[in-house]
Structure I
Amino acid sequence: MMNTSDRLKIRNNLLEIRQRIEAAAQKSCNTTKDIVLIAVTKTIDTDRMKLLVNEGSIDFGENKVQELMSKYDSFGEDIRWHLIGHLQTNKVKYVIGKTELIHSVDSLNLLREIDKRAHKLGIVQKVLLQVNVSGEATKYGFKTSDIEDVIELSKEMQSVLVKGLMTMAPNYKNPEETRPVFRDLKSLFDNLSKKHFGMEYLSMGMTNDFEVAIEEGANMIRLGTAIFR
């Protein structure tokens with residue numbers, strides 16, 4: 001059980017984050033209501049998650065399939081689950097129909113597996129394509145030059161819908177250094193949006209750099225430490 005001090009700390013963290021989101025949004029073309037705050041709940045217990053629900057948060061992001069599944073039944077249908085971590089093809093079957101959005105589609109094989117599993121359930125699964133903008137060998141994701149071809153291939157699939165792009169910027173101490181990465185992805189997103197109907201979400205920005213991401217056009221940010229520290 002949470003004590004009063006812990007509850008107050010999370011509430012204050014959330015208030016501060018919302019103020020920072022609003023300030024960053026004023027520097028971009030977004031408004032605060034356009035930005036989806038995804039609470040990253042890796043290793044976070046359900047009591048603390050329920051406190052966020054009481055504070056108006058309904059979007060939760062999990063890195064691991066097993067942890068998402070262990071928490072899924074503790075919440076009602078008003079919660080939107082996001083799978084934000086690397087997804088192996090053999091675990092797709094566990095999250096189809098339970099996730100609002102899979103952010104981390106990083107290969108054609110994974111996209112095809114999602115389509116196959118969703119088709120069996122008679123649903124359409126919404127996904128984001130993960131883009132390795134920085135080209136780091138340690139990060140998953142498509143090359144920027146491959147994205148349009150992947151979107152075209154996705155149109156041949158009946159049960160998967162590409163709703164946007166996601167990236168993870170390098171972990172720089174100075175968040176300003178992430179700006180070119182976010183700017184490049186926003187440029188790609190804008191160009192694709194002119195050609196492909198349904199491009200809606202640009203998921204980029206974490207605890208260390210979310211303000212820069214918003215300033216560069218993010219409308220989904222993924223925060224864990226900033227909320228629960």
Structure II
Amino acid sequence: MCRQSQTCTELRTDPTLWSPHSPLWPKNWFPEAMDQFALAYAAAVAGDLDKARRHLDQTRERELNTWFDVHAQNTGRFRQMHYGPEPLPVPTPELDPVRRVAPFELEVFTRDHYACRYCGVRILPKQVLRRMEVIMGKDTFDVTTRSNVKRHGIKMAFGGILDHVEPHSRGGRTNPDNLVTCCWPCNYGKSSHTLAELGLQDPRDRAPVSTDWLGLTEI
């Protein structure tokens with residue numbers, strides 16, 4: 001298990017091969033998994049639950065679950081061990097009293113075209129994921145449980161969240177200038193580290209890629 005070792009079998013040991021954009025680069029089959037979920041969601045909303053289940057079965061959700069649970073959420077530790085700690089500013093900055101990012105979600109998701117600004121994967125807002133859970137039932141599509149073992153892999157790989165580029169705990173502000181759309185793997189992998197501590201480039205230096213993806217909110 002990578003979380004208990006000194007190296008990550010998914011990240012590999014050669015830092016020259018690590019992505020400068022994302023804590024851990026997604027697998028090349030992730031777009032197909034998202035395409036299958038999109039078909040499943042459309043079928044579920046239309047009332048064809050059998051068709052929805054068939055497409056859900058094609059998402060490789062257990063592999064998504066394992067990739068997040070074993071590798072992605074722990075990646076920051078391995079990268080930080082290589083790049084070393086960045087000295088904290090002196091004096092320690094005053095924390096922004098605004099912490100909740102929910103009021104900014106629609107604005108930032110729309111600005112970023114519902115795609116992670118680190119790795120680029122298409123993200124799904126929590127409203128879509130919860131609606132799918134209600135339609136399909138928790139036995140088929142559980143996203144609200146707190147257990148990684150039970151949580152559906154689609155949520156763990158493509159769930160959308162806002163990330164403080166400059167960590168809130170390190171003085172980063174809670175406003176659209178410091179918030180970017182992020183998938184769960186990049187958000188949990190980055191954790192409270194600074195970009196320098198993980199050897200990452202600032203995602204704000206790369207303009208959002210314009211697409212027609214709306215996180216399935218249009219359905």
*Taking helix-only ellipticity at 222 nm (-39500 (n - 2.57) for each DSSP H run of 4 or more, over all residues; to 500) from the coordinates of each of I, II, which one would give -11500?*
I
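Comparing FRET efficiency 1/(1 + (r/R0)^6) of positions 52 and 204 (r between Cβ atoms, R0 = 25 Å, to 0.05) across I, II, which is largest?
On the way: I: 0.70; II: 0.10.
By FRET efficiency 1/(1 + (r/R0)^6) of positions 52 and 204 (r between Cβ atoms, R0 = 25 Å, to 0.05), the leading structure of I, II is I.
The value 0.95 for FRET efficiency 1/(1 + (r/R0)^6) of positions 60 and 92 (r between Cβ atoms, R0 = 35 Å, to 0.05) was derived from one model only; which of I, II is it?
Numbers: I: 0.95; II: 0.20.
Among I, II, the structure yielding 0.95 for FRET efficiency 1/(1 + (r/R0)^6) of positions 60 and 92 (r between Cβ atoms, R0 = 35 Å, to 0.05) is I.
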*Taking -0.49, -0.58 as the value of log10 I(q)/I(0) by the Debye sum over Cα atoms at q = 0.14, 0.16 Å⁻¹, for residues 28-83 alone derived from one of the structures shown (I, II), identify that structure.*
II
*asked:* Suppose relative contact order in percent (Cα under 8 Å, 6 or more apart) works out to 21; of I, II, which structure was it derived from?
replied: I
_Given 22.8 as the derived value for mean count of other Cβ atoms within 10 Å over residues 68-75, which of the supplied structures I, II does it correspond to?_
II
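Throughout, read-outs are computed from the coordinates displayed, never taken from laboratory work. Not measured: the values here are computed from a predicted model. Cβ atoms are built from the backbone, for glycine too; each structure is taken alone.
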